[in-house]
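Take a look at the structures listed below.
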Structure I
């Protein structure tokens, strides 16, 4: 015994076995039973060669950190099994464990089958997300031949589909998971340090009877020669690695109706898949408005006065939807009878504005400036006037379209203001 390690020896009989650490009694040691397993061959302790190892029996080790593996033995071969208890600094795995050895039936190439697997979210992997978060598999539908030296499952990511009779390891630009008798899903993280954003294909394969091209290197499809055995490929499913996307946002250009239904709202959309080299038309738009109005386009026309609500959704699912409300009011082409002159300049403006108002007769005048959400950002009660000039400043407001609403006596006059710096 060295530190937290135990050694066992046995002689192979040509059969295949599943070996794992298990609790020895009813107590559950899984939380603290972090074991690792490594098997060697050789004729004596001073001349050992590692052949197979396992750190965590279950995918990613969570929540089960026990060790477990499948071993195809050679008749008469000496085997040396090292089981190590995890220990780092003051953190030491505790708990009693036993070793369970199960004889596995021999599965031949004729029975090999790649089972059912699929991807959801349209195959989209968002920035910072693991590929295995969008894969759904049916482990019970896979049939894996269990003769070696190398056999098991492999997940491959390629830039082109893998033909049915082509081993993934010979495809250019291939990334693959470990070949293992346990069905694991490749854990590629879309964070710029792994696969770059773009279109790829995901393929599952079953292999048996393969050999390592370089015994010192990792068991991946690029390091496995299946020539003396067999392999079966599943379908190549398209997947997309999406880069880090900015949040969705929309800037409206509003044309208020002069009368009836001649208003419009045009949206300039940024963020999500709308950003270059994307296209805003790839997004989904859901509009609702007065009198049962609905629409699903980026821009809407033929609008009456009222409030219009839009929700913009990115089909990648990688950014949150954007929702906003815009208010249209009847514009000032049909000004109240008292209005003789109503001018605003300059318009568009970078901030400073001058209002020139002349009435047929004196009346109380109130000035309000509203943003596209219908919120009042400035209010001025001017008193009673027949001729009125007033300057005001919008430089403290964000760029966009604003509505000037003049209450003249009991009537209202409207003008649109475009702020752009």
Structure II
């Protein structure tokens, strides 16, 4: 790509949410290069000189007069000021400031490997909220649920702290323990959970034939590097096994690479668009379905919930609008901005919303989420059943599962298959 004078290469990123890995990770990454033309970013605009002087005035007063000299940390003050500027935009949970450490962790995590407790979190109504525990993570094993509010870390209240501050307190070396105090937003009940941090490797695609059926349960846990390719292999195995229908489980999927979301959706769609992107001027760019990928025509149902976010919403929205699948479960999280990563001089970065993405029919997802055609909620404290767990169940045991969403999807598919067979 030819670069204009004063330009630099940047990555365009849609930050679906922050993950409690070793730090944070982008929820959707648009892996394409773009141009950032214009004046140098560190030049002070003439109209803003009085504001910069005001900030310098406050900085100098703190530096000269604040009595607790140990508390004056220039880097922390700088990062807090930048975070405050971004927070003033009101784009909570989307546009954000990443320290150099957070930038590195984000790039590591989208490769599918990281250390931490394995939970996606974000700020909502000034609380740090769990969006989803990752499959096989310490957070999932120890019972973190979507919607849980983190109000204490290791016994210390985190009310009023930024998302980065809370994340920093929760993360730590593998093998160490962190105690989270959680509040259920529906009941108000609180509980403490001790979680041992670990090195986590994501396996983004798993599947198993539901016991006693010819319906395949295919789970996509995230959209990390290689997910679309892994799906191709899994679908080939599903077809070879003689499956008659497919349940695509996107529950508690926090997102990942946009290219992988496009590649995944394209394997279920014969044509049309995967999503629309709308820029600041209202111009719409269509992102078409890939035609040169294997297609599956198995009847299917998609499972979604409040932990379905970002790239997972792109896929579920595309399948819903195309009439390709029925969505069952609960409304998705509602992530819908395309963020552009603007590197800063010390390795930090600003993630700023520069575009909004919509479903192919033009439906807004940002702050609204995607509604399922059939609403089914899980009973309290019941976690979704995963393919690896289904392998240990008999047909009779499976039919008694408390995963009502999965059973509803199975009933719907079996009904469709019976009608198609004329039974």
Assign the value 0, calculated as helix-only ellipticity at 222 nm (-39500 (n - 2.57) for each DSSP H run of 4 or more, over all residues; to 500), to the correct structure from I, II.
I
With mean count of other Cβ atoms within 10 Å over residues 187-194 computed per structure, which member of I, II shows the largest figure?
I
From which structure (I, II) was relative contact order in percent (Cα under 8 Å, 6 or more apart) calculated, if the value obtained is 17?
II
Given -0.58, -0.65 for log10 I(q)/I(0) by the Debye sum over Cα atoms at q = 0.07, 0.08 Å⁻¹, calculated: source structure among I, II:
I
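Of the structures labelled I, II, which one yields 12.5 when mean count of other Cβ atoms within 10 Å over residues 155-162 is computed from its coordinates? Show your work: numbers first, answer last.
Working: I: 19.9; II: 12.5.
Considering all the candidates, the number was obtained from II.
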Note: distance in nm of label points 7 Å out along Cα→Cβ at positions 51 and 307 at 7.4, derived from one of structures I, II, originates from structure I
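Computed from the coordinates by the stated procedures, all read-outs in this text should not be read as laboratory data. Remember, predicted model here, so these are calculated numbers, not experimental data. Cβ atoms are built from the backbone, for glycine too; each structure is taken alone.
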